[in-house]
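What follows is calculated from the coordinates using simple rules that are stated; it is not laboratory data. In this text, all values refer to a predicted model and were calculated from it rather than measured experimentally. Cβ atoms are built from the backbone, for glycine too; each structure is taken alone.
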Structure I
Amino acid sequence: MAVLEQAVRAALATVKDPEIRRPITELDMVEHLAVSADGVVELTVLLTIAGCPLKGTIEKDVTAAVRSVPGVTDIKLTLGVMSEDQRKALRTHLRGGATIDIPFARPGSLTRVIAVASGKGGVGKSSVTVNLAAAIAATGQSVGVLDADVYGFSVPRMMGVTSRPTRVDDMILPPVAHGVKVISVGMFVQGNAAVVWRGPMLHRALEQFLGEVFWGDLDVLLMDLPPGTGDIAISTAQLVPTTELLVVTTPQTAASEVAERAGSIAVQTRQKVVGVVENMGPMTLPDGSVLDLFGTGGGDALAGTLSRLTGTAVPLLGRVPLDPALRLAGDAGVPLVLSQPQAPAAAALRAVADQIVARPARLVGRALPLSVG
């Protein structure tokens with residue numbers, strides 16, 4: 001039976017907690033395992049909290065993994081709940097015992113933090129954010145989205161997230177949608193209630209989302225900033241100084257001039273502007289004619305201006321054509337790059353994502369693996 005038990009443990013090691021995204025064996029969630037002579041497996045798996053919203057997923061995944069082991073004839077699965085001491089041990093294991101610590105601000109962090117900014121609302125900043133996140137995740141990278149637009153949160157709707165985050169004492173486990181970890185203040189308010197906060201509360205909320213949410217080992221964290229250059233933009237630069245800015249505008253001259261202010265904040269905060277995305281650009285109609293509803297040239301003008309202001313080359317990463325399908329996808333909760341990958345807007349967004357992925361992460365402030373002999 002020792003051989004069969006070992007095989008069962010190996011199968012359990014392939015089952016990941018759907019929120020923490022790590023094997024349940026690594027998280028000490030397997031409390032009891034016994035295999036009888038006739039191949040019946042008795043197993044107790046501990047949930048992180050009572051009423052775990054993904055209890056059914058864990059039960060299904062564990063059962064499927066154990067039944068796939070040759071020699072197993074049946075499984076008797078019991079789901080328990082971690083004690084306070086076990087949860088404390090889990091938090092220590094995941095966060096190294098730290099209280100509020102922002103992992104992305106550590107000198108050795110390998111996560112690229114990209115804040116998606118705009119000068120004004122209504123330019124499609126959130127649509128760009130969620131589609132870039134889904135496109136990057138589809139390449140196999142680990143991606144998170146932090147909806148920092150506290151007053152105008154829309155990421156949960158656009159990502160199709162309806163569940164609330166799970167709390168393990170003072171640690172928050174973010175929901176996962178389309179392979180992307182997502183957190184938003186919209187997950188904590190009742191219905192469509194307005195959030196009425198002033199500067200200090202906004203800073204604290206952002207600090208909690210960065211430090212108390214268990215993001216795991218992310219390759220990329222995208223932050224959907226509110227429009228303009230207010231408290232959240234300043235707090236982002238303070239809390240994670242290595243954050244890069246991605247500025248979204250429409251082709252309209254008035255919009256690109258306002259977006260210039262959002263990008264120019266990088267001069268004061270010493271952040272890098274990774275590039276510009278022109279959204280709602282000219283679209284090709286069925287008869288072959290081109291409709292430039294919001295004009296042309298705004299993205300090029302903004303990239304040129306930001307290049308002069310920052311003293312570095314700020315590229316226009318892409319032009320996303322005006323496409324009703326992009327709006328419909330956002331309302332349906334499935335990013336366009338996944339629901340209609342052949343759509344012109346989806347192709348343009350994937351091209352932007354490819355350029356972001358191809359760019360090396362900044363090494364400023366990071367320790368390099370060098371030693372002096």
Structure II
Amino acid sequence: MFVGPDNPLGYPAPYWFLVLFKVLGFTLHMVPMHLWYAGLISMLLLRATGGEQAKRLSQRLVNALPLVIAMGINLGIVPLLFTQVAYYKAFYPATILMAWPWFSVIALLMVAYYGVYIYVIGLRKGELSLLRGASGWVAALMFVIIGFWFANSFSLMTNVGAWGALWEANSFAGAATGTALNTADATLWPRWLMMFGLALTTSAAYVVVDTGFFAGGESEDYKRWALGMAFRLYTLGIIWFGATGSWYIFGALAAENRALLLSMPALILTALTALAPGLPWLLILTGRGGVTRGRALLTGLAQFGVLAVNAVSRQILQNAELAPFMDVTAEPVSVQWSPMILFLVLFVVGLGVVAWIISQVVKASQQPAAS
């Protein structure tokens with residue numbers, strides 16, 4: 001049995017607390033993460049193939065990425081922390097099996113981060129040389145690879161039955177070489193691609209938010225064009241998400257897990273997860289002629305809801321996949337109050353700082369000289 005042993009100290013907080021912040025943290029992380037995962041490569045393609053308005057939109061989104069990436073990395077600590085605490089029995093063995101790809105995420109992220117900075121500096125100076133232009137594409141590739149490694153690690157975490165064969169094929173003298181990947185798992189590929197489709201919809205929703213809140217100095221022609229592009233990008237994302245999601249549920253999931261998702265009461269959440277992107281899509285469709293701050297905010301909140309129900313569905317399925325090997329809700333609990341209180345205080349303060357930063361960006365965007 002490759003599943004990790006019980007922790008004699010137990011959980012430091014009740015399971016509901018751990019899973020609440022795991023899901024909430026992942027939802028918050030997905031918002032900025034989607035912008036560099038699918039948004040960056042989408043905007044690079046738009047700049048390479050589109051006209052003047054396309055280049056302007058591309059520059060606006062990419063110009064925000066240094067701040068977006070910093071926020072996304074910090075928000076990503078929360079779900080990773082609570083995954084390690086609540087799912088340690090499965091998380092650590094899985095990431096040991098693929099240790100080198102997992103560790104490479106740090107190096108890839110550094111390359112991508114610097115690549116974005118180099119590209120953005122070139123855009124701001126109006127001197128997008130071959131090297132600076134290439135750095136943007138390298139960064140986009142690094143982010144896609146990072147997404148693939150994460151899809152590998154979290155699908156491998158629940159693919160416990162395959163660990164033995166992977167260890168035998170990737171070990172030396174009884175020690176894991178850290179080179180195993182979960183590529184033989186039927187759920188990996190649609191799961192990875194489904195997240196990319198969802199990221200396309202988030203990128204489109206961000207274009208609406210950017211147009212409503214941050215594009216005060218832009219022309220009305222640009223705003224109408226950007227909203228039309230947001231609609232087309234969101235439509236592409238919905239189609240992509242629907243196709244890969246159907247592949248994931250009907251073509252890749254184990255029969256018992258598919259039956260769980262398609263039976264009551266989980267069927268309600270499954271249907272909501274599938275249909276939720278329709279609300280932001282309708283808001284963008286009906287607002288292509290012009291967008292107010294209120295509609296932009298409503299679109300952003302609707303997209304946040306899309307990500308939230310997706311995260312909840314993912315959590316339910318993750319527990320179901322691990323159920324034959326462990327009961328994550330049955331761990332003993334030894335509450336550690338001081339770390340819990342410190343975390344809650346810092347979490348609230350951190351979100352407050354993020355909100356303040358965003359408010360300052362909104363104010364600055366309304367100043368004509370700041371454009």
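Of the structures labelled I, II, one was used to calculate log10 I(q)/I(0) by the Debye sum over Cα atoms at q = 0.17, 0.19 Å⁻¹, for residues 63-110 alone, giving -0.64, -0.75. Name it. It must be structure II, since only it matches.
Among candidates I, II, the computation of mean count of other Cβ atoms within 10 Å over residues 71-78 that gave 17.8 used structure II. Across the set I, II, FRET efficiency 1/(1 + (r/R0)^6) of positions 103 and 279 (r between Cβ atoms, R0 = 35 Å, to 0.05) reaches its highest value in structure I.
Structures compared: I, II; top value of relative contact order in percent (Cα under 8 Å, 6 or more apart), i.e. the largest, recorded for II.
Here P(r) over Cα pairs in 20 Å bins from 0, in percent was calculated and came to 27, 57, 16, 0; which of the structures I, II was it taken from? Please report the intermediate quantities before stating the final value.
Values: I: 27, 51, 20, 2; II: 27, 57, 16, 0.
Of the options listed, only II reproduces it.
Taking helix-only ellipticity at 222 nm (-39500 (n - 2.57) for each DSSP H run of 4 or more, over all residues; to 500) from the coordinates of each of I, II, which one would give -11000? That value comes from structure I. Ranked by Rg/Rh (Cα atoms, Kirkwood Rh), for residues 87-286 alone, structures I, II are led by II, which has the greatest value.
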